[in-house]
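Pasting the structures here.
Only the coordinates and a few stated rules stand behind these numbers; no lab work does. This is a predicted model, so every value here is computed, not measured. Cβ atoms are built from the backbone, for glycine too; each structure is taken alone.
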Structure 1
Amino acid sequence: MLVYRNCGLRDPLQRLQQSPLSSQAQPEEGCQAQGYRLLRVASRLGLKLFRPWRLLPKKVEVTSYMTETGLRRATLVVATLTAFMTPFMGASINIALPSIAEEFAIDAVLLSWIPTSYLLATAVCLVPFGRLADIYGRKRIFGFGMLIFTLSSFLCAASFSTPMLIGLRVFQGVGGAMIFATGVAILTSVFPPQERGKVLGFNVAAVYTGLSLGPVLGGVLTHYFTWRSIFLVNVILGVAIICLLLLKVKVEWAEARGEKFDLVGSVIYGVAIIGIVYGMSLLPSLGSLLYLIIGFLALFVFVKREVKVKDPVFDLYLFATNRVFAFSNLTALINYSGVFALTFLLSLFLQHIKGLGAQGAGLILISQPVVMALCSPFAGRLSDKIEPRIVASAGMALSFLGLFLLVFLTPNSGMGFIVGAQIVLGLGFGLFSSPNTNAIMGSVEKKFYGLASGSVATMRVLGMMISMTVATLTFSVFLGRVEITPEHYDSFMKAVKVAFLVFSLLCFGGIFTSLVRGKVR
């Protein structure tokens, strides 16, 4: 147990200060141990779940009741469970998309907005919440994000129409943004640099375990309990993570405390992201040009503003002055743009072209994330010993090879070919992800951990959106707004093959952006 020592002040997030090693504060002289008793009284009075945090003290001491090792273990467990939950949701929903389309009778383009709406909301909110976490506390933002994510998952399970489901996925994306913007930053704040790659490797392994079990359990849940049960499983996981967070992680991190939050810049950034992504989703119609123009104009205004404002929501000078940070983020964007829509496309291919059920398709799709989960801890440890760019570049090359193989996918392709291509992709992404994240987090000072974590997540989600946009665009061009039925299978296959060609070219370019990033050590 962690003992809080109240120093007579009320706002905890302006009072917590970190030590050089573990970001845990030291108590002032003469403080009395009151904080924990106040929390118990508040909980008995039935205050809201996160209201007791306002009663936490200015400064925190880790006593013999909870060692620094205990804090690290608790933080790693919370971060690992969260890293498992969010990709599990995404992979499960992808496998359940045909069932959702059948229940609500929607076409392929509208169907793709079920995952895209979540990604769009996450991308809009990541940068602002990353900044808010640095100012007001990473644990606080993380906790509220878990609460929103869990509640919206419950409501998604009760959806009775497509607009309702897409709208609730937006709220789920907001909660996801709060989680993504803080998870890696919290881990990096707790663990020393020489263990960072190893810990990030475990974190990435949890992500891929979620991706591995998502198609399988998602297929089973969809087959026996309908797609709604997928959201209910995430409710159970979310409640468990919230309880662990409140009971075991009782330290806060906020190095930018006292700085101002750029609300105007955040709004401009959101307009830019929405305009660009929504405009891309409308291509090739002429109406898309208006949204694209608005998005790029907003992006231009955002950049001009952020280089002038005293406390920017996104410090763009890091991209201009830190070569490793800039090219590592660019490479992450390229990689996620190339690989994310793979599950979406192969899920539709296996269920429509190959005639598999949701459960059978899930068993085929499990091979890639299993290889990722096995490879990423090794890659993380390796990046602690040698330059991360070497490991990540090799991973990017394998990703290109796996995607290029899928360009030759046909209705007659055997399951061995599909599984083999996924194994190559799994090796590639497993070698890429944790070393690349290690390079990003290792290239900045502690003050920018929240920004760097938000940046990693932003590149990931923007890449996911670009990937889904490419898939949606190919459907719009070759298939149109029709349901995927046997008479349209030829057009569907053309769209899938063109999408894989675009993705493979992206990853080929990513090999070079990874190599030129420079050295971390």
Structure 2
Amino acid sequence: MTTFRLKHIAVASTLALAALGSSPALAQLSANPAAAAIVADANLNDRVLFVSGASAVFAGFGQIATTLLQPGFVRFAPLAGTGRTDTDYVAFAGKLAAAAGGWAAGTNVIIINRTVGGSVWGVNPVARATSIESLDVSAASCTAGSGTPAAPFRCGLNNRVPNAGVSDVAPALFVGEINNEGETPALPLRPDELATLTALPIYTLGFGVPVTNNVPDTVRLNRATLNGILSGRIQTWGDVRVGADPALPAALAAADMLVCRRVPGSGTQAIANLYFGNHPCTATTNTPMNRLDTPAWDVGTRTFTVEGNVGGLNVVELNTSGQVRACLNNAVVASGRSFVAAATPATLNTVTGVVTPGTGYTHFTTADRSGRTTLVQFRDGRVHAAVGLLSLDSLSDSRTGNTGWSFRPLDGAGRMTWNAPPAAPTVSGSGRHATVANLIDGTWDKVGVISFNIPARTTGNMEALANAVVTAARDPQILTSQPALRFAAVAVHGSPDPANTGQVQRVAFASNDQCGPLNLLP
């Protein structure tokens, strides 16, 4: 089996998908006989491809669907009452545009993509054939919507075994507690389980260094400094200093260090553990700080309360990239609010998941390592300056004046923001920025090679359909047509580029092993 280090495949459509014979007035799948018939036939004949794991393909899955399905396919998303969002699941149902194995063109199929929990859910349950939560695409379950991008059919949840998975890094890297999911970390795959997966590289995704904007862009960061922050050796911003750089403003220098990281099992977290901590590539690694290492976390109430005056490190674990962005943004919002001496923290009902707001705190919710609602709150009026972990597909959220954070370069000062899409992001200052040009030639090496993982049990026509998804996802034109990926990802070295996009890497990891160096290739 060939293994690769790969990133979440983005699977959210940006195209206008017409519902089969539907109109915006339709309120459920059963009201659209043509779409309902396709769904019923695909379910009855086991033509449902369920892909779980990283969100890497999520943004581009709508575009991928246009290459696999005939015009008129319909779209599905979770019902509001499920507790899941439109970034947790997406699904499509329609007729194949071309044959997939023995399934002829015109055959009815359903494709479901799950991103809940991140990359490891595209590895462990795929290899172990574990039944996990899925979107229930059926007439009985899909009781709202009309099948369009603006109004997808809204469905409940069920459980099924994934046919394939997506991960930000190769399956072999999900080793140890820090890279596996669950309150009690799942056991990593045994060698015989790992051997059941064929890991196919799809594209290379860049991972940046997001920092809140209350940290001046004159502050220089490098790999060693970030390693020190994530591993807890740097506790306050006053300790962040490279060479003879001038001291920070007094209020920032005294501020606690804040890290907005991902939960174990996330591919984004696994990339950080690899790049900054060298885990699991060497026997001696730098272990990242987690929620148990800092005073903010209260396990009994499932609450992170960041007071901002402990004189040390605070770590907040987040379940999704969107929640990392919320952590960075809310930290800045709280910093700009007035201090309330007699503040009252918000509280979370751990049974119902309902939050009772407090006073003098800015809060939002995330999910813990097992997916349960978790409260995060920052004390208003104190400086909360943070480093986060995000892939570059979050660039669209980094507009000046529209957010509280920006991507920063390594080995220099400055920032990168995307203020005027579809024009390229703007960069300032010195150092190495995570631009497309630097992804192509390897100058920016904090990357994940997104892996599409197909188990040995997925065979025949289903395997052919899974491979068709891989072929479409590898197309550089798919990357360049997706706003979220245009400046965040590049096709892997050797990928065909019939449209001459030029968005193909000129480097590759030695022996396709992300523990090795990036080598420049012809």
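Looking at structures 1, 2, which one was semi-axes √(5λ) of the Cα gyration tensor in Å, for residues 157-468 alone calculated from, given that it came out as 32, 25, 18? Please report the intermediate quantities before stating the final value.
Details: 1: 31, 25, 22; 2: 32, 25, 18.
Value 32, 25, 18 for semi-axes √(5λ) of the Cα gyration tensor in Å, for residues 157-468 alone corresponds to 2 out of 1, 2.
Where does the value -25000 come from, among 1, 2, when helix-only ellipticity at 222 nm (-39500 (n - 2.57) for each DSSP H run of 4 or more, over all residues; to 500) is the thing being computed?
Details: 1: -25000; 2: -5000.
Structure 1 accounts for this read-out.
Here distance in nm of label points 7 Å out along Cα→Cβ at positions 261 and 349 is compared for structures 1, 2. The highest value is that of 1. Looking across 1, 2, the calculation of FRET efficiency 1/(1 + (r/R0)^6) of positions 109 and 333 (r between Cβ atoms, R0 = 30 Å, to 0.05) that yields 0.10 traces back to 2.
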